[in-house]
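Just so it is clear, none of the values below were taken in a lab; they were calculated from the coordinates. All values derive from a computational prediction rather than experimental measurement. Cβ atoms are built from the backbone, for glycine too; each structure is taken alone.
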Structure 1
Amino acid sequence: MTRQPTLIEMMQQLIAMPSVSCVNPALDQSNLPVIHLLANWLDGLGFNTEIMPVSTGKANLIATRGQGAGGLVLAGHTDTVPYDDNRWHHDPFKLTEANNRFYGLGTSDMKAFLAMAIEASLAFKPEDYKKPLIILATADEETTMDGAKTLVKLSRPKARFAIIGEPTGMKPIRMHKGILMESIRITGLAGHSSDPTLGHNALEAMHKVIGELLLWRDQLQQQNNNPLFEVPVPTINLGHIHGGDNPNRICGACELHIDIRPLPGMALDDLRHELKQRLQKVLPETGFKLETLPLFSGIPAVETAADSELVKTAEQLTGHRAGSVAFGTEAPYLNQMGMDTLVLGPGNIDQAHQPDEYIDADRIKPTVELLRKFIYQFCIA
């Protein structure tokens, strides 16, 4: 019989397996080695494991112990962002202990959480479970959210509550903003700059578009406010612009990329529709073509009710009131499947996506103990 690895050994092996998710195909990697490693461990512990294909070289893992309705999901994504090797002082794929920290790509965001979830489950025997515990590992959270979308499409897993171990400094999070990233393209007509009548200047048209965006931003912020967020209003950021090719040519095309962060209750499709309608309205009637294109499908905002049993339990166990963050997670997709979902993990968001990513060593044991209490509350008691 194969020996079950220790918690630190599980973290070591997970960090050692590259699983970068990137929109650049040259950098994108399969997560299957991580999924099979987790499945092997969980099989050996008596979990019923299902590997769910997502796309070529990508899969989710659903590992279940116990039966019946209700229960708890402990969820984490298996992919990491790309890394700049020149900026790391430690090997990204080797768990390195130093300065009371564990360094490695995925320590904080968020492979280490999956090891801690498995470790926490060891406190209970298979026959102890009155409701199921599900350890969920997903693909491509850092890019397309295809792993989470596949779960919704197939309506699995089924549970009453879910905790996603994204880095929150062990503070429960019940709300986050959504994310839209849109490309706005204006096509005009190039011509010689000595005679403006020879063309239609796309940069000038984009100037009107930018004015309308700033006006819309002001209106959205006047109409929508949630004081539970650090930035209590929706935001629109003008992040990238490119147009034209030479000073002596009328600009024939211009493209602007924007980032919108809506509050809970603001639907992505409604925002996209209003964006297109408002911008089309400020363009001249002739000479220009406007296109608005999603740079990715977007992440909805999420809010789990303050009076949810999961929220109340998390507040009691952690001593912190459930709060909010501005970054996106898989929580809205789990909520869509009928699960009250919290984001709660041992890492810090300041360490995510950074060189020399780490998790504090003194967070590990308290996190395992906290997860044991959640398992007991929602699966054993």
Structure 2
Amino acid sequence: MASSLYPNISERSILFLVGAVQFINILDFMMVMPLGPDFAPVLGIKNADLGWVGGSYTAASAAAGLVSSLFIDKLDRKIALLIALGGLMLATLCGGFAWNFHSLLASRILAGICGGPATSVAWSIVADITEPARRGQAMGKVMGAFSLAAIFGVPFGLEMASLHNWSTPFFVTAIMGALIILMTLKLMPSMRAHLSNVRDTVSLRYLFSLLIRPLNALSFLYVTFAMLASFMIIPNISAYVQYNLHYPRGQLGWLYCAGGIVSFITMRITGRMIDRFSASFTSFISTTTFVIVLFIAFIHPLAGLPVIAIFMLFMFSMGMRNVSSTTLATKIPPPQERAGFMSLFSCVQGAAMSLGAFFSTHLLSENGDHSLQGMDKLAMISASISFLVPMLMRHVEHRLKKPQ
């Protein structure tokens, strides 16, 4: 069994730093969609078109993942992480100064260009410092940043936007990111152990070979279906719960807080479940829950069912799905190819997220009362492809167990 590349490094301190980086990275991504109904009227955006805002980020992230995979494994992990996070915070700052739809899109594209590689490097660092047998728990801890962003970051951002204006959360996030950059610069050691076996040159032909390797291709396929199904729904949740389910704007922060708490607990439990059972098993649980939520909230909404209960189930399914898919992916490549592979994984992930978000804008329309029409059809399409995910993940696990 492969071991950590850094046996003498403090795993706990590095996981803390990577988790802090991911908190800011995820907060930057997560806060924009709940703020959609706030900035939409100011910037002249229809609620049915909010998918373009989320999709522009993920599309840029996908493109950046492809380009960065050409060289990212040649860099010190620390340097790569600092460059990506610095660019992300600059983009976030620019987002706060957006004056119309197109200027906001431009800032989100820049954020995606930097945010995608930041995630790829973060996962590579986690994989470098942990052994495969404990990687599920490590990934669950770091991915807890997603939950913390939902528990604290998104509600705080929504409250700031309510008390001041929609741009304030962008400025505060940029300042927080600058502080984490200083922490990483001071506390994270140089991480170059993977460079001993890295390729001297990385060509597009080599990247194509990474894409078409059977095991790699299976991982790209399962994450495509997972993200496609998720992001048909995610960019539209804030507008849907406010205008279709009549959930009050003033309580939206509490909704994300409750969902984040569930997600935080779920990610910790999921990591242990993966190490004890399998990623495909936890993926099956998450997919079943996700489909149930689609039916009771979007396809055939149950009258009287608390919105907060629906959202908590949704966050449970998303948390478990994300930990499962990413943990399994980190077990596929060797260390010298890990960041490049994870960049391609991020590229495919971002492309699928963009496709789902953009597709939703074509299927949805806005009624006179700002409610969304067509969410039931969108949810049925999402549900129909979701169960492909655990089946493909099971096949990947079966292939990994075979002697290479």
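Key figures
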read-out: Of the structures 1, 2, the one that 32, 24, 19 was derived from, the read-out being semi-axes √(5λ) of the Cα gyration tensor in Å; value: 2
read-out: Parent structure of the calculated result 3.1, given that distance in nm of label points 7 Å out along Cα→Cβ at positions 48 and 64 is the read-out and 1, 2 the choices; value: 2
read-out: Structure (1, 2) behind the derived value -9000 of helix-only ellipticity at 222 nm (-39500 (n - 2.57) for each DSSP H run of 4 or more, over all residues; to 500); value: 1
read-out: Parent structure of the calculated result 18.9, given that mean count of other Cβ atoms within 10 Å over residues 16-23 is the read-out and 1, 2 the choices; value: 1
read-out: Comparison of 1, 2 - label where percent of Cα pairs over 19 Å apart, for residues 176-263 alone is highest; value: 2
read-out: Source structure (of 1, 2) for relative contact order in percent (Cα under 8 Å, 6 or more apart), computed value 24; value: 1
read-out: Which entry (1, 2) yields the derived value 0.15 for FRET efficiency 1/(1 + (r/R0)^6) of positions 328 and 368 (r between Cβ atoms, R0 = 35 Å, to 0.05); value: 2
read-out: Answer label among 1, 2 for the case where distance in nm of label points 7 Å out along Cα→Cβ at positions 128 and 160, calculated from the coordinates, equals 1.9; value: 1
